[in-house]
Structure I
Amino acid sequence: MHEIKNIAIDLQWSLTEKRKSKYFPIDLYNLKNNLTYINIGGRKISQLSNEDMFLFLCFHGSKHCWQSLRWICDVAEFIQAHPNLDWQKIETQATELKSQTMLWLTLFLVSDLLATPLPNDLLLKMQTKHRAYLLAQKVYELIFSRNFTQGEDYLFIFRITDSWQGKYLFVTSLLFTPTGKEWKFFKLPNSLTFLYYFIRPFRLIKEYLGASHFSVK
């Protein structure tokens with residue numbers, strides 16, 4: 001945060017969270033080759049191409065289940081600020097990344113909620129994207145009800161993942177990757193921390209199934 005200008009910069013060390021990257025395998029080599037450049041304060045700064053940035057905005061909102069209306073507004077403003085987006089390239093990249101549902105879901109959201117103008121050929125294709133349409137209805141429900149649980153978060157991510165391999169990797173990562181909750185659930189010495197991978201599914205059973213007969217003293 002700049003103390004005088006009151007400008008905040010959110011620094012990111014990765015484009016994706018490790019677990020959620022399972023269903024959005026970003027090709028960093030391709031991103032690097034497609035970089036564009038702008039001048040800021042006399043310095044040449046690299047940035048993602050408009051098409052790559054658009055797909056990243058689709059991913060960012062989807063990984064958070066589009067819980068905030070402002071993320072949809074960001075995408076709508078981006079589309080209107082860049083009227084010459086190469087939509088064919090965007091569709092091709094989404095297909096290669098196995099992220100077509102994320103793309104079509106995003107287009108439904110900006111078109112339905114904010115009446116963002118889209119090319120006619122995209123609008124025609126959207127009429128055949130039934131799964132993305134149903135997911136958009138779920139997003140509307142969650143945005144306006146604010147009744148959102150972690151379980152719905154995980155289910156939503158599972159549903160927007162296009163490939164079965166991606167679904168499998170996401171579920172296995174969800175079940176076996178330790179979090180801070182496992183450390184609180186049961187304290188282990190440093191030499192045995194690898195056991196947290198096995199403790200996690202045990203803790204999840206206890207938490208979500210209410211298995212009171214499972215207890216760790």
Structure II
Amino acid sequence: MRKGEETRTRILDVAEAAVLQKGFGGTSIEELIAETGITKSGFFYHFRDKNELAKALLNRYIENDERIYDEIFSRARDLTDDPLQSFLLGLKLLSELLSDLPNGHPGCLVATVCYYERLFDREIQETNRNAVLAWRRRFSRMLRDIMEIYPPREPVNVDQLADMVSSVLEGGIVLSKTLKEPNTLAEQVLMLRTFVKMLFLPVAEMPRA
């Protein structure tokens with residue numbers, strides 16, 4: 001990585017940590033300059049203003065989020081062709097990944113942008129909205145594949161069920177941070193996994209516990 005790229009990455013790393021801790025309104029360019037040890041002109045070489053920094057932060061966060069989901073659920077599909085078992089395994093792998101975070105999940109930048117959306121231009125707001133819609137499409141595809149083989153035991157709207165997956169993840173982050181219980185998010189993912197199992201597995205196949 002070239003020096004310019006290293007500096008840009010360093011700014012984004014410091015900015016993301018600060019924003020997740022204090023929000024965009026509570027994070028100043030001056031403190032980012034002080035924390036990264038660069039000059040003011042060096043900062044503005046990489047980012048014209050705070051809005052451009054926010055755009056870069058959000059795009060990077062979304063790309064990383066998508067990469068993690070791709071890796072986890074691709075690994076699950078490699079291990080089993082059954083769409084339900086693959087989805088359940090993916091949730092288990094996701095829970096294990098979240099459990100390995102020593103201080104819990106640091107927070108979701110998509111949620112943070114939503115809370116402070118009046119600070120940003122329409123492009124950033126639309127990018128944020130598209131990120132949430134991408135979550136819906138991702139989980140809807142998997143759930144539709146499941147429904148082709150396993151009819152749900154109760155009638156459900158597939159997009160609403162997909163949104164529930166995102167709601168559990170986002171809500172789990174809030175619970176974890178509020179309660180200061182780092183494992184809460186991983187536990188909520190496992191609870192979602194149990195719910196999906198109960199919704200789709202025939203009664204005769206439900207494990208006795």
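What follows draws every value from the coordinates through simple rules; no lab data is involved. It should be emphasised that the depicted structure is a prediction, and the values quoted were computed from it without experimental measurement. Cβ atoms are built from the backbone, for glycine too; each structure is taken alone.
Could you figure out which one of I, II the value 1.8 for distance in nm of label points 7 Å out along Cα→Cβ at positions 88 and 120 was computed from?
The structure behind it is I.
For which of the structures I, II does the calculation of mean projected area of the Cα convex hull in nm² return 13.8?
Derived from the structure labelled II.
For mean count of other Cβ atoms within 10 Å over residues 32-39, which of the structures I, II scores highest?
Comparing I, II by mean count of other Cβ atoms within 10 Å over residues 32-39, the maximum is at II.
Where is Rg/Rh (Cα atoms, Kirkwood Rh), for residues 96-135 alone largest, in which of I, II?
That would be structure II.
For helix-only ellipticity at 222 nm (-39500 (n - 2.57) for each DSSP H run of 4 or more, over all residues; to 500), the calculated result is -25000, so let me know which of I, II that is.
II
To test your reading of the models, identify which of I, II gives 2.4 for distance in nm of label points 7 Å out along Cα→Cβ at positions 8 and 40 when calculated.
Derived from the structure labelled II.
Out of I, II, which structure matches 2.5 when distance in nm of label points 7 Å out along Cα→Cβ at positions 72 and 160 is calculated?
Going through each structure in turn, the value belongs to II.
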